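Rule-based calculations on the coordinates, nothing more; no lab input. The model shown is predicted, which means the values in this text are computed figures rather than measured ones. Cβ atoms are built from the backbone, for glycine too; each structure is taken alone.
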Structure P
Amino acid sequence: MAKVKFTKSELKKQKDNLARFNRFLPTLELKKMQLISEVRQVQEEQRKVQKSYQDTENEVKKWVAVFAEDIDLKELFTVKTVKTHDDNIAGIEIPVFDDVEFEDSEYDLYTTPLWVDLGIAVAKKQIRRKAELQVLEEKKTVLEEELRITVQRIKLFEEVKIPEAKDNIRVIQIFLGDEQTAAVVRGKIAKAKLERKKLEERAG
C-alpha cells in the first residue's frame with residue numbers, strides 16, 4: 001500500500017478515489033450480470049445445436065445401414081470457409097457464426113444412387129452444426145474470461161480499494177483533527193503566556 005500523506009490535499013484525493021470506486025462498482029455489477037446472462041444464453045444455444053446434431057446422427061444411422069454403398073460423401077464436396085463476424089457484448093468483441101461455404105465436386109447423376117443428394121445435404125447440415133458449436137465454444141470462452149476479470153475487479157473494489165480509501169480518510173481526518181486541536185491548544189498557551197507577560201510588566 002502506498003504511503004499516505006496527512007494533508008488536506010491527500011484527504012481530498014482519497015475522497016475523490018472513494019467516490020470514483022463507488023461510481024464504478026454498480027457499472028461492474030451490471031456488466032457481471034450481463035455477462036452471466038450471455039454465458040447462459042450461449043450454453044442454451046449449444047444445447048439446442050448439439051441436440052439437433054445428435055438427432056440427425058441417429059436418423060442418419062437408420063438409412064445409412066440400408067443404403068450402404070461404396071461411396072464416400074466427403075469426396076463429393078469440401079469445406080471452403082467458415083463464415084463468422086464479430087459482435088460487441090459488454091464492451092468486448094465476440095465471434096458469431098454465419099455459415100459454412102462449400103465447394104462441390106462434379107459427379108455423374110445417372111450412375112450415382114439417388115440417396116447421395118440427400119446424404120450430401122445432411123452431411124453439409126451436420127458440418128454447419130459442428131462449425132456453429134465450435135464458434136459458440138469460442139464465444140463462451142471469451143465471455144467467461146471477461147466475466148472472470150470483471151468478478152476480480154469487483155472483489156478488488158469491494159475488498160481492497162473501497163475499504164482502503166475509507167480507512168485512509170478516517171486516519172487522515174483523525175490526524176488533521178488532532179493537529180487542529182494541538183494548534184488550538186498551542187494558541188491558548190501562547191495567549192496565556194502573553195497575558196501573563198503583560199501582567200508581569202504592569203506589576204513591575
Structure Q
Amino acid sequence: MKAIVFDMDGVLFDTERVYFEAWDRVAAEMNIDVTEIRERCAGHNAADIAVMFDAYFDGKATYAEFGPQKTAAFYQILEERGLPEKEGLHEILKFLKEDGYRIALATSTRREGALHHLEMAGILEYFDVLTTGDMFTHGKPDPEIYLTACRLLGSDPAETYAVEDSYPGLESAHRAGMKPVMIPDLFPPTEYTRSIAAEYPSLTALMNALKT
C-alpha cells in the first residue's frame with residue numbers, strides 16, 4: 001500500500017507567515033516582543049505553545065490572554081487576503097489519489113482550523129485520515145501524531161512518507177520511523193534535517209519525484 005502524510009501550515013498552505021504576522025499584531029497591542037518565542041513555537045500544538053509562552057514571559061504575559069487574540073488576528077488576515085495555497089497543492093493531491101495513495105493529515109492546528117482550511121481550499125475529499133493537534137497532549141516533536149496517522153491509515157510507518165517544513169515536524173516523523181520529506185518554508189534545511197529527510201523545493205518537485 002502507498003501512503004503519505006502531510007503537515008498543513010507551511011506545506012499545503014503558505015500560512016506560517018500569516019501566523020507570524022498575527023503574533024506580531026497582537027504583541028504590538030500588548031507591548032511585548034514575541035520575535036524569539038514565536039519561532040520556537042512554530043510546528044507545536046496549542047497545549048505545548050501555552051507552556052512555552054508562559055515560561056518565556058514568566059508572568060509578564062499569558063497565553064490565555066494572548067492566544068485567542070492571535071487566533072482572531074490570524075483569521076482576520078485570511079478574511080482580508082484569502083487562504084494562500086502552496087504551489088502544486090491541487091496537482092499533487094490529484095496525482096496521489098489517482099495513483100492509489102492513502103493520504104492523511106498530521107497538523108498541530110486544531111481540528112476546527114484544519115477543516116476550515118481544507119474545506120476553503122476544496123481539498124478535504126482527498127484525505128482519508130485527519131490527525132490534529134487537539135487530539136494529543138503532546139504534539140510534535142513527539143511521534144504520537146504521526147504514529148496515530150499511520151495506524152488510522154493502516155500503513156507501516158517505515159513505508160509511509162511524511163511531508164514537513166518545520167524542525168519539530170521532521171523530528172516527529174523521524175522518531176515515528178517514517179520517511180520524512182522536507183519542503184523548506186520559513187526555516188532552512190540544516191545538517192541534521194538533511195541527515196534524516198529527503199528535500200524538495202516544492203510540492204510540484206515532490207510530485208515529479210514520486211512519478212519516477
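Miscellaneous remarks
- A value of 32, 10, 5 for semi-axes √(5λ) of the Cα gyration tensor in Å, for residues 96-143 alone, calculated from one of P, Q, originates in structure P.
- Between structures P, Q, the calculation of distance in nm of label points 7 Å out along Cα→Cβ at positions 160 and 184 yields its largest number for P.
- Comparison of P, Q - label where distance in nm of label points 7 Å out along Cα→Cβ at positions 8 and 104 is highest: P
- Test item: mean count of other Cβ atoms within 10 Å over residues 48-55 calculated as 13.5, pick one of P, Q: P
- Structure from which -26000 was derived, helix-only ellipticity at 222 nm (-39500 (n - 2.57) for each DSSP H run of 4 or more, over all residues; to 500), options P, Q: P
- Among P, Q, which structure scores highest (criterion: relative contact order in percent (Cα under 8 Å, 6 or more apart)): P
- Computed 47 for percent of Cα pairs over 22 Å apart - originating structure among P, Q: Q
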